[in-house]
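The structures considered in this document are given below.
Every number in this text was worked out from the coordinates using simple rules, so none of it is lab data. Here the structure is a predicted model, which is why all the values come from computation and not from measurement. Cβ atoms are built from the backbone, for glycine too; each structure is taken alone.
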Structure P
Amino acid sequence: MWLPANKISQKEINKVWSEEWKKQMPESPKRIFAQRLFLESYPVFKKYISQTQDLKILEVGGGSGRYGLKIAEDFPGSQVIISDILTESLELIKKMAAVLGLANIETRKEDVFNLSFPDESFDLVVCDAVIQYLPNYRWGIDEMIRVLKPNGRIIVTVSNYWNFHSLYKLFKIIFGSKYEYQYEKSFKKNELREALKNMRIIAEDGYYPAYGLFRLKKINFLFKYLGKIFNRITKFLDFFSGRFFSKNFGYKIMAVGEKIFQNSNIIVKNSGVIKLQFFNDYPDGNLVIGEAQRSVPFKIKRIYYINNLENPAAARGKHAHKKLEQYIFCVSGSFSLELDDGNMKQKIVLDNPYRGIRLGPKLWHTMSNFSEDCVILVVADDYYDENDYIRNYEDFLNFIKNDQIQ
């Protein structure tokens, strides 16, 4: 039976896919590129890839590697890295890349929650049908955004809630049979937009509405013929409607986002981002680890946390420090953090418990828009000292002005 996100760990999901890739013998790239699902989907991907030939491209969760391999073939001047957490997947991809003779491709074993690449490394990140298998998919999206260059693009596809494929999974539940991949989230368009809420969405698309019907042939062979009829109908309707049916009822839906200033793009002075280690330890919860003078770059002398933020109009902070160094985390829920260095302001939404924002000296900060379950944790490099506080905004501006003169 299909399992909900809170009943399965990422390790268990990875094990399912590890077994899946073990079953698959290395196939001819020509055979993979000729599969109907790929023929329907790849042109949709390709039209959102810049025709510049010197792109640095990352495919996250490559699986069979068909998209990364074809992109490398079509864009020979670009560098393509195909990543996956599973060795079985990477071995398949390496063998097919060798057959194709591609010199511009590299495979890397990577965890989507802890990518090893520096910030702002890639012009394009491609992620096909991966986040639907991540119970904590928002954190995976944050990592992909982190490694994108400013104005870089991300192309994400997911299973569509409004497709016959959802009916297939429902039948599995009704008849008590096991869904092949155990866990898979089907997304509505607004959920995919929300996952990319820190991006500028430049396109939404989809492809192959009939594929969900074809999958139902496992339940009854008649669906094979219904799928063929439906495929012809949707192609006809797409032609006259600007692909309305594929965009809204495709087997997969797609969002294309462009990176704007994010948490990893701090534009105010005396701030920045740190990342803590994250582990999914189902059924025993998630583990997030921070270490003084390692992930937190100073010796911690004080910690404090804020909870019970039930008043939606609540606001906290509203001060700056002369010397104190701090990092602030949202360990539950979300809130808005506004930073002001006296010359420039920036508003950031914190909703990821393993990313922290630096609150350095000479930085006015205000917290607001707390979710009901919001819990805020702050670590500091010194003990409480009222003399270090600047609690009046005009005094803060004067302090900054005098500091610049000196």
Structure Q
Amino acid sequence: MKVLWFSNTPANADEYFNNELNGSGGWLQALDQSLQNHVELHIAFFDQHKEVFRYKNATYYPIPINQGILKRAIQRFFNFSSEKRKLSIFLDIIEQVKPDIIHIQGTENLFTEILPHTEVPVVISIQGIITVVRHKYCSGFENHFLHRPDRKAISIKSLLFPYSFHVEYRKFGPMQKRETKNLKLAKNIIGRTSWDNRVSRILAPNSTYYHGDEILRDAFYQHQWKPHFSDKIIIHTTNSNTFYKGFETLCMALNLLNSMGIQCVWQVAGIASENLIVKVTKEKLKKDFPQKGLLLMGHLNQSTLIEAMLRADLYVMTSHIDNSPNGLCEAMILGLPVISTFVGGVGSLMKDREEGMLIQDGDPWAMAGAILEIWNNRERAIQFGQNARKIALIRHNKERIVSDLINVYENILKTR
């Protein structure tokens, strides 16, 4: 079977380029590695490279991004994507590969523009759903914080085109329009939670829904958390410099714990002190921004991240919207006791008070209270972690996931 992926990330080509994998692309790299021994796999993705190349058992098709300063300025000012012109390149790749089936990774990207232009069966994997993310974007902050400029250094670029979260929010507008337009044409969807199933029944009403879980990064299968409680609570969160991921709730919850005299360190991977989300949160909270206990770790490679998680006492997922957050899944497979906001697809990942604790998003009092409940019931917390690991090892089993995906491909080809 010849399979062509269109992907937002380079998947295993990132290894070929000797790049450090980030959290968002690692699971696709793992799936790429596992699948390429079972099908003839071709992967197209946006990148600065231009040449088609073969690496291990897959062939990669970089789609070059050539945008000068003027083009980027026009795109930002008029809020449109000049990359719509890439459609002809996508179709050329399809003609070159002549795949049996096309698999698009993500619902919001330009690749879905091929749907009305090809007779090859197409299946789209849901990652997040931009339509809902944009709806929930300002759940943690008032709208005016969107416009806070991030000028890291005095330069012409930063003065003329300062970054703000409003820039990202504006980009989500065309992405949402594309997502809602093209999903109406979709015939096949792969998702993994009750939430993305329900939302896809509205956005892609003419599609058949298939369940497909995600493979995690290799190293997370090879380690297991062990309890080591002390007098100080060590909390871990993997987050990002993003407006809707609940960093402000985390800071408010930590401030509440500090005010009670609770000794704790909240380590946050993926956010550095100079990031815009930290500056915006400080502006919002003012004197209530935590003065102690907050450890911003920035970007961590895979091994350093695992070390940090293994020395923590529990994991907290803080987002206002998510489907199946990788950080939470990684914490569960390690066996860490977990607390998560009950958003998006999280309810399909873990059962409340069996595999962790679920709380309302944006509620720092409930978050702080759940942390204390876990801390004061440590035997129960350990059981939560063990239960979470057991279910995560089943959910993220590599062989089953690859087999299920191949079955999806075969079923689509049979019923086309």
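Using helix-only ellipticity at 222 nm (-39500 (n - 2.57) for each DSSP H run of 4 or more, over all residues; to 500) as the calculated read-out, with -9000 as its value, let me know the right label among P, Q.
Structure of origin is P.
Can you tell which of P, Q yields 18.9 when mean count of other Cβ atoms within 10 Å over residues 87-94 is derived from it?
P
23.5 is what came out when mean projected area of the Cα convex hull in nm² was calculated for one structure; which of P, Q is it?
P
Which structure, out of P, Q, was FRET efficiency 1/(1 + (r/R0)^6) of positions 199 and 391 (r between Cβ atoms, R0 = 41 Å, to 0.05) derived from, given a value of 0.95?
Q
On FRET efficiency 1/(1 + (r/R0)^6) of positions 119 and 295 (r between Cβ atoms, R0 = 25 Å, to 0.05), which of the structures labelled P, Q is highest?
Checked P, Q; max of FRET efficiency 1/(1 + (r/R0)^6) of positions 119 and 295 (r between Cβ atoms, R0 = 25 Å, to 0.05) sits with P.
Match the computed value 6.1 of distance in nm of label points 7 Å out along Cα→Cβ at positions 167 and 343 to one of the structures P, Q, and report its label.
The structure behind it is P.
Matching task: 13.9 is the computed value of mean projected area of the Cα convex hull in nm², for residues 63-270 alone. Pick the structure from P, Q.
Label of the source structure: P.
Matching task: 20.5, 56 is the computed value of Rg and Dmax of the Cα atoms in Å, for residues 151-302 alone. Pick the structure from P, Q.
Q
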